[in-house]
Structure P
Amino acid sequence: MNGFLGGVLVAWSMTQLALGVYFTLAYFVGRREREFFLFSLLCFAFSVASIGLAVDYLANSLETRAFGDVITPGALIFAAAFNVHFAMEFAQVEWRKRAAILLYVLVGVFLALLVNGDFFSHYRVLEVEVWGAHVVHGLGSPKLPAYVFFVLAALEAVAAITLLVLAYRAGRREALSSLVGVVMCVPAMVNDLAMAAGMIDSLSLMPHAFPLYAFGVAGTLLLRYRVAAGELQQTANSLRDASDQLRHSYAELKVVQDELVRKKQLAAVGELAAAIAHEVRNPLAVIVNAVAGLRRAGLQENDRATLLNIVEEESGRLNRLVTDLLRFARPVEVKRSPVSLLELANRTRGVVGDDYEIHVGIEDDPLIQTVWVDPNLFRLVFDNLVSNACQSMKDGGRVEIDVRRGDLDGQLAAHIEIKDSGHGMDPQVKKRALDPFFTTRPSGTGLGLPIVQRIVEAHGGRLDITSGEGEGTTVTLTIPVARPANNDSTRSDGKQKVA
């Protein structure tokens with residue numbers, strides 16, 4: 001009979017080892033829930049305890065049986081601690097970390113006493129009748145430390161059951177499976193404690209009952225995942241409903257947005273019409289007055305020439321206004337080709353007078369000396385900015401054009417600075433510098449900088465203005481230098497047009 005029970009215990013040891021591996025995998029593959037890792041350690045401890053009991057049953061000598069009865073209590077010391085620690089983690093008690101430290105300190109103390117021989121005194125052999133057959137196994141007579149451990153082990157078991165009950169009552173319905181499993185092990189645990197304390201002659205039953213507890217915890221794991229799957233499905237349904245609501249809200253928002261855009265467009269048209277009417281009325285009034293003067297009888301030839309010059313000047317102003325207005329109103333069509341920034345900068349010398357000096361400096365980096373831009377549009381950009389810089393220096397001066405390597409949203413860019421030493425802008429003028437029709441010059445249209453900004457943005461670039469009153473003005477252009485993905489021309493409204 002001893003051989004049969006020893007074989008059964010070896011089989012249980014392998015089963016408990018497999019359960020330990022199962023819970024370890026559940027920990028690492030799943031959501032890293034610590035309670036299941038602790039239960040895997042509990043399974044490994046019972047696997048070792050079962051091997052110790054198998055050695056006791058299969059041994060042929062008293063010394064071998066004594067060795068087996070050292071392995072088994074040592075493993076059970078760990079098992080008691082792992083069990084209550086598992087329950088604390090499952091119930092998520094706040095003081096579990098401090099309690100766990102105390103638990104493992106006690107484990108160390110009891111192991112030291114066991115190894116030192118302070119757990120049991122003389123070794124005794126028990127003969128128990130099972131199903132008509134005699135089973136012989138050994139058991140040590142407990143000393144005081146062993147009795148203390150038995151009491152603490154019983155208290156730890158009660159604490160574990162209590163924590164699982166509290167978790168169940170707190171709404172953790174999956175705890176019921178573990179609770180049923182551990183309660184079914186209580187008779188076996190009482191039997192083993194009574195036998196170890198010398199109160200009864202029996203066989204150890206916990207290795208045979210423990211799989212019930214393990215299967216109960218496995219059921220808890222499955223229930224938890226089933227609950228999580230249900231919650232996930234519920235969340236997915238809620239998300240689907242929220243997406244439908246969002247879709248309806250988006251449709252309503254699109255209608256409101258379209259209406260808002262239409263009203264803003266009407267407002268912009270009205271604002272533009274008012275600005276155009278104001279800009280056109282002034283030169284027209286001057287022309288009307290000059291024509292009236294030309295009609296006067298006896299007009300001197302010098303006065304006639306003066307009035308004709310006025311008509312010509314104001315007509316030119318109107319022509320510039322209409323030209324700039326058309327240029328500002330229509331989409332900017334960008335037809336890219338490789339352009340030398342040095343050549344573009346040097347060609348601006350032709351738009352300045354003799355009183356002005358153009359200094360061009362470009363970084364010695366071949367990657368930025370040539371950029372893919374529209375040459376005609378960028379010549380307009382350079383001419384406009386250099387012309388503005390010269391007009392801010394009435395008595396002449398120096399305009400500096402510096403080109404160096406830059407960055408725009410993580411891509412290589414050319415950093416172009418056009419700097420003058422003029423009177424600069426006060427904060428209010430700088431704030432409105434890019435507004436259409438805003439100008440500080442009597443003959444200006446106020447569309448030069450807005451047109452430049454649109455051209456730069458149509459190339460995917462950025463325009464910045466740095467200025468201070470009495471400190472001059474620096475206009476900075478940051479333009480990507482990379483060749484576009486295709487040869488399509490790009491419009492400022494975002495549409496593509498084949499060049």
Structure Q
Amino acid sequence: MEDFLDGWGLSLAAFLPAAGAVLMLAIPRRMETLLKVAALLATLATAAAGVLVTVWFDFDKAGELQFVVDHKWIDVIDARYIVGLDGISLPLMLLTMLVVPLCVVYSWNHIPEPGNPKAFLMLILILETGMVGTFLAQDLILFFVFFEVVLLPMYFMIGVWGGENRQYAAIKFFLFTLFGSALMLVSFLALYFLAGDTPVGATFDMRALPEAAEGISRGSQIWLFAGMFLGFGIKVPMFPVHTWLPDAHTEAPTVGSVILAAILLKLGTYGFIRIAIPILPKAAEEWAPWIGLLAVIGIIYGALGCLAQTDMKRLIAFSSVAHMGFVMLGISTLTDFGLNAAVMGMVAHGLITGMLFFIAGSVKERYHTLEISRLGGILSQAPRLGWILGFCAMASLGLPGLAGFWGEFPAILSTYNPAPGLPEETFRTFMVIAAVGTVFAAGYLLWLFQRTSFGVPKEEFETMAIRDVTLSEYIAWVPMLILILAIGVYPNLIFGVTDDAVVNAVSALGSG
């Protein structure tokens with residue numbers, strides 16, 4: 001089994017969803033149940049491959065790449081098919097393999113208009129291949145291909161199944177992301193040619209590039225980092241290139257919002273941890289204070305944006321800007337503690353905000369509106385739905401004992417002692433501003449919960465029979481709710497896996 005996993009394990013994990021999408025082409029569109037079963041089996045097979053890899057993963061060597069596959073791919077540009085798994089990519093791969101099957105389960109009775117479950121479910125499977133592949137790729141060109149694979153499926157998901165302004169939101173999402181990706185690709189190509197002037201030689205191999213970058217001048221590194229900064233920063237998204245996110249979330253169908261919040265945003269932060277910082281450490285030191293500044297601006301701006309919203313989904317979208325600010329703040333410290341906090345923040349945000357978007361979708365289905373002023377009394381009409389919303393709101397605001405606490409508190413704490421060479425006073429100022437952001441978070445989340453769930457239903461809904469949580473919703477939500485609690489009580493589920501790999505990632509900075 002170990003020999004099989006060494007050769008095929010990660011490739012199966014990445015490409016099984018795409019194979020499922022290809023097989024679904026042969027199923028007629030009218031056979032809706034069979035299409036749903038095929039999509040679910042494809043995602044469950046992918047999850048099974050992920051579980052097998054995890055069982056055979058050597059956690060004592062989590063800092064090293066395991067199950068590495070290195071084959072020729074595109075010789076003419078020296079691109080190779082290299083995949084590998086370590087303690088940073090493992091939690092994010094498993095998060096993807098958890099969320100996507102749950103999205104398929106939720107979609108069982110929630111295929112958005114205009115119907116067509118075949119195309120909708122196939123897009124979800126292609127998205128999963130792109131997301132898992134991004135977390136496993138160890139070659140810059142391979143990484144870029146997987147990074148871009150997610151773009152078209154999400155564009156169509158928003159543009160076809162979205163809300164009233166879906167075309168505007170889809171085009172905005174596409175153009176923003178494509179612009180950042182173009183600059184990121186230019187940086188990758190420049191890095192390849194500059195590495196050619198070093199003893200390592202021209203390569204896209206992410207394992208060899210840190211050594212090659214030692215021979216690249218500080219000035220060149222700063223410009224290379226700038227291109228990656230924009231490419232990854234737009235995907236996060238960081239302030240001020242975040243404006244595509246509220247529109248995309250507001251217009252996307254429920255499952256699209258969940259995948260976007262839970263996993264797609266993490267591709268940007270993962271890019272910083274996996275590529276930008278280990279390969280370009282000199283430039284990372286120059287850019288770190290600016291990353292920290294934009295992160296804390298995003299935290300406060302996102303929170304104030306939440307307080308100004310009248311739409312439930314749009315409020316949750318702006319909360320993502322704030323919460324991803326905490327992740328970027330941890331990354332900006334360039335310490336192992338800060339990067340561990342960032343990975344924890346990525347997982348916690350994925351679970352909690354994914355759940356909030358699931359709940360928002362179910363509220364929309366029942367009340368046919370997400371206007372906060374029209375909602376109220378959910379606890380009296382659908383008490384289980386109301387209490388689940390309350391649980392997730394508490395987790396999102398960082399209540400100790402739930403995962404959101406470990407997504408915020410360590411990131412704030414890490415700024416007290418940034419990496420050597422970074423301005424301590426500046427980062428401690430960031431710490432204070434970020435701490436104020438947690439107060440705002442409590443304000444907008446408690447306000448949302450109080451306005452939507454307490455009191456009595458508005459007159460237009462008081463005679464309606466509102467259905468409480470259904471079986472498919474329970475199946476989709478319970479695993480995420482359990483993990484939010486489990487990670488909150490025992491955060492070493494994540495920290496214990498990521499620590500060694502994060503230490504290796506920052507070792508080039510001398511702060512591991």
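Distance in nm of label points 7 Å out along Cα→Cβ at positions 210 and 402 computed as 7.8: which structure among P, Q?
P
So if we calculate mean count of other Cβ atoms within 10 Å over residues 50-57 for every structure here (P, Q), which label has the highest result?
P
Give the label, chosen from P, Q, of the structure having the highest value of relative contact order in percent (Cα under 8 Å, 6 or more apart).
Max of relative contact order in percent (Cα under 8 Å, 6 or more apart): Q.
Here percent of Cα pairs over 35 Å apart has been calculated and equals 29, so which of P, Q was it run on?
Source structure: Q.
Distance in nm of label points 7 Å out along Cα→Cβ at positions 154 and 458 computed as 3.1: which structure among P, Q? Don't skip to the end; give the middle numbers.
Numbers: P: 9.4; Q: 3.1.
Answer by label: Q.
None of the figures in this text is laboratory data; all of them are computed from the coordinates on show. If you're wondering where the values come from, they're calculated on a predicted model, not measured in any experiment. Cβ atoms are built from the backbone, for glycine too; each structure is taken alone.
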